[in-house]
Each structure stands twice: as structure tokens, then as C-alpha cells.
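Below you'll find the structures, each written out as C-alpha cells.
Computed from the coordinates by the stated procedures, all read-outs in this text should not be read as laboratory data. Predicted model, so just to flag it, every value in this text is computed and none were measured. Cβ atoms are built from the backbone, for glycine too; each structure is taken alone.
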Structure P
């Protein structure tokens, strides 16, 4: 079965029209939005967070936690196949950048100071994400992800 994100290509003029200035800066130029002044840092609704550009399903509300950093934080992605990690030495401290797999968009960084069960903290920019409510998953073509919200899958 072909992957619906596989043939995704970025068109910079189109992206500049589709995205806000901040969304473009974050996803295309590895920018960072201000902490505690972004859409999803304290968002608690059930659903998934997808790449604002490509639509790749990245993170779920069931894996979200309050890290106290002011950015949305998750202890794991929905599926590692949609995440690429890249060494980032742009600051004094080496970090791991988180990028979407097919869209190749900058999302944020991952750190090894998160909660169990992974010990990871995916610190992600809200500007790189679009939220899809749990009840809208089927209508928005993410029905295969609904099973994440079954009681047996919640941890």
C-alpha cells in the first residue's frame, strides 16, 4: 500500500502563502517559538498532532505531558517512522533535532529527561503542528489512529 506522505514535495512560494510567518520560520528555517506563548503548550483535548505542512501524524494527546518548559512535550511519537532525528550543534550544547520524515520539516528537539516509559521529552513547537480532535480522526482520514484511544492502549 503506498504511503500518502511519500511523494510530498515542498513548494516555498506555496508554503509562504499557506503558513503564518511564524509557522514558516519554525518549520523551514529551524526557528523556535516563545515558550508559554504558543497554541498547544497547555492544550489538553484528546486527539493527535500532525505536521502543519505535510499532515504526517506525529504525536498523540495520550503521550503528552506537562514538562514545565512552555512547549508541547511528548514522551513518544505515534510512530517512529514519521520522525527523523538529526544531530544539532547550532548551540553550545549538542542536541537532537526532531524533523518530520516525509515533509522534512523542523519540529523541535528531543531530550533524555522525560518521564517513563521512554525517559524522552520531545519538545515540539506548536507552530509546526496542527491538532486533529479525536472525534474528527475518521473524517480527516486518520481513522487508522483511532485505536490509540481505546482504553487498553492508554497508559
Structure Q
């Protein structure tokens, strides 16, 4: 895959409105297990709030979806896939993001903590990308606060 194609795919994934009009995949393979994602999200969204007994299940699903999202994003970031495979991964990531948005909008416990965790993950990916783009592959140095 060419560098500009890789950047184009990453831009599509990180676009703020990427999930607008996107559909939640009917099924998705998460951590080697097939999940009826669309059915799960719609089942949970039918309720105004997540019942106490379901919160852990929803939180675990969100953690698994975030992990799966990162696993699908890394080959694109690293340029390890063809453009066609990258496009397929981007579409699946956008579907995962759509599901995550729907689940996170439910008012489950500790939304502030989740937002901080997502922001930290975004910063980590950005720093990894910058190090690679600038040719600083050695991540053993702490560059926080340094130019």
C-alpha cells in the first residue's frame, strides 16, 4: 500500500463523522468468537437505561469492541496490508465505532473514565504514528514534554 493510501484510510477511520450513516454489522468476530453485534446493540438500546444486571455485560462488550478496533487498526497504521484489505478493515472499524457510539450513549457507569481512556488510547496511537513517521522507532525514551 502506498503512503498516501494509508493516510487516506486512517483519515477515514478518524474522521469525526465517520459513523454517520454507517450500519452496525450483523455479526462480527471478536477475539475469535462470533458475536451477533447488531442484535446485541438493538436489544440493549431498546431500554432507556442499562439495568444493573446488564451493565457488566455491556461494559465487557465495549472493552472487547475497543480491543478488536485497535487490532484491526494496527495493520493499517503499520502499512502491513494491501489497500483493498485496508478498505475492508476501515469499513469494519467504522461499524465497530457505530456500535460503540450506540452503547456509550446509554448512560452506563463512569462515562468520564471511559472518555479519558479513549483519549489516552488516541494519544498513544498518535505518538506511535509520529515516532514512526519521523523515523524514531526507538520507543524506550520518554519524550513527554520535550520537542
Problem set entry | If distance in nm of label points 7 Å out along Cα→Cβ at positions 74 and 122 is computed and equals 0.3, the structure in P, Q | P
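When helix-only ellipticity at 222 nm (-39500 (n - 2.57) for each DSSP H run of 4 or more, over all residues; to 500) is computed for each of P, Q, which one produces -3000?
Computed on structure P.
If relative contact order in percent (Cα under 8 Å, 6 or more apart) is computed to be 24, which of P, Q is the source?
Working: P: 24; Q: 32.
Source structure for this number: P.
A value of 49, 37, 28 was derived for Cα extents along the principal axes in Å; which structure in P, Q was it taken from?
Details: P: 42, 35, 29; Q: 49, 37, 28.
Traced to structure Q.
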